[in-house]
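Several structures are given next for inspection.
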Structure 1
């Protein structure tokens, strides 16, 4: 990879311990062998100390043992999720082949990157925090997956040339854009992030986005929004949600999800085409089914069959839908969306 300057997009010169942009006179260091294109890339406070301990332990005893020691007591479910390759099973519906080059934007603990690396030619894993990117670098080394490049970068200013990737994955990332760019309106920040994703995609390449539905039926029933832990906030008009958020001493409400039509408008504004919607069941964080929402026959099949299962999902949602023949409204009321949007071919 010939990285480019995140600001001017000119090719960077490679030096011994850094990448350098001559036009901008910027230097981007290699920190312990990890490319770092973001100045404020380090965690802080308790989280930083926890991650530093895990990194040190991972270098001494191995990645898996370090995480097992860190999370087995307090967060066993979290640890299970980190190690669950099935979270990347959305790859079965991606319109790309095994020679694809994929960007995992917001790679976090590396679960998606590791799983995708077993299927595609090369994975670039980008996270905003050095510590997480370093952990993935250790993990991919232990897994002997040389087709992963881990780096630290700003998702709004990626160090990649135009038209480079076959696919960009944003797994639980898009909703946080307004939290990162606090000086922008949240919708504007989300649009900027998608426009940057569009820039680095090849013509005809695709973005895959996993995210919650603002108008999911569970939020009308009082379940709290997972980002703010506040009930009913997603279904309120935005100005009321902002007041509610401030009254709860949370500041501006800037972690936004949207409706199906809201996402369609957002992707269209970012110059994407062929926008397809799926719903991961029971949720995008751990799903067993990925139901296409644009195919009425397939939707009805899942509703009619899953409603017979004795699960919380059928009791809460699918049985009433089936009873009242509201199948055509299902796509607007599901909890989560998986969105595949293709870059226009110019």
Structure 2
């Protein structure tokens, strides 16, 4: 009886070993375990000895695995196939996989992403002041659709004492945009933004717009890190009301661009830049809006980041005695999911 049990255990172990995936590296060493997804130029692999690791494809001599990978082509078609690695090259059905026709292999699960970031300060003594900035965003990317949204709240007050404190910042803004892709690069966008700023005497400004965008690059690695860049042109309708001016609505042109760079030499460090210009169709020289920002995020712990940002807003039409531009700085902590 004991001999039969041992034989059964040995047979089960042999069957398990036969089913295990195997990676042979160009160095001659090999690993057994379970093949995961192919992400960019690397294979995720759960090694029996080393645990979860990533192996660069160009380091692999051969891969033995029955796992099927999802291949998304640039013409939006999909296929689920077994892929083989032969001397660092992905092979499909005995032939080299034409990566020029492939958009992505094993695309990430479509889910919501976002962050909440807070910056605050306080002073007591010769100056009594408090300030706080809250920035939040949420976004999701589908195969032919992309949704982005953001919210910002800015508050500050200062004085010689708590009885003489005056507000120096009191601003709120929220915006959202939906992109619908016709091709891999071209998309139709629809967006909206609402804002008020008590220091600028702006009781409200509502913007609704639509137009076309072109995604020049999205997550492309040029050796310096992954970069994304897109441009947009279209039209917008603006309704605004200043405290000491009559309400006004007008149509504008709109140009915008967005840039993101995940820096290769600094892990988890991203640089972001956005720009938007809206000139009044009837009076481009005397009435226009500019919104722009540049900043960075650094993930120093899983889900936790440091954020730094500079924002500049310019409004050619303002209330009497109010400056045309606002420049804001932020350095704070955030939670990202």
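FYI, it's all coordinate maths here, none of it is from the lab. None of these values were measured; they are calculated from a predicted model. Cβ atoms are built from the backbone, for glycine too; each structure is taken alone.
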Distance in nm of label points 7 Å out along Cα→Cβ at positions 282 and 298, calculated, reads 5.0; among 1, 2 the input was structure 2
Thinking of 1, 2, which structure, once helix-only ellipticity at 222 nm (-39500 (n - 2.57) for each DSSP H run of 4 or more, over all residues; to 500) is computed, gives back -9500? 1
Matching 21.4 (Kirkwood radius over Cα pairs in Å, computed) against labels 1, 2 points to structure 1
Quick check: 0.20 is what I get for FRET efficiency 1/(1 + (r/R0)^6) of positions 146 and 170 (r between Cβ atoms, R0 = 25 Å, to 0.05), calculated from one of 1, 2. Which structure matches? 2
Using relative contact order in percent (Cα under 8 Å, 6 or more apart) as the calculated read-out, with 8 as its value, let me know the right label among 1, 2. 2
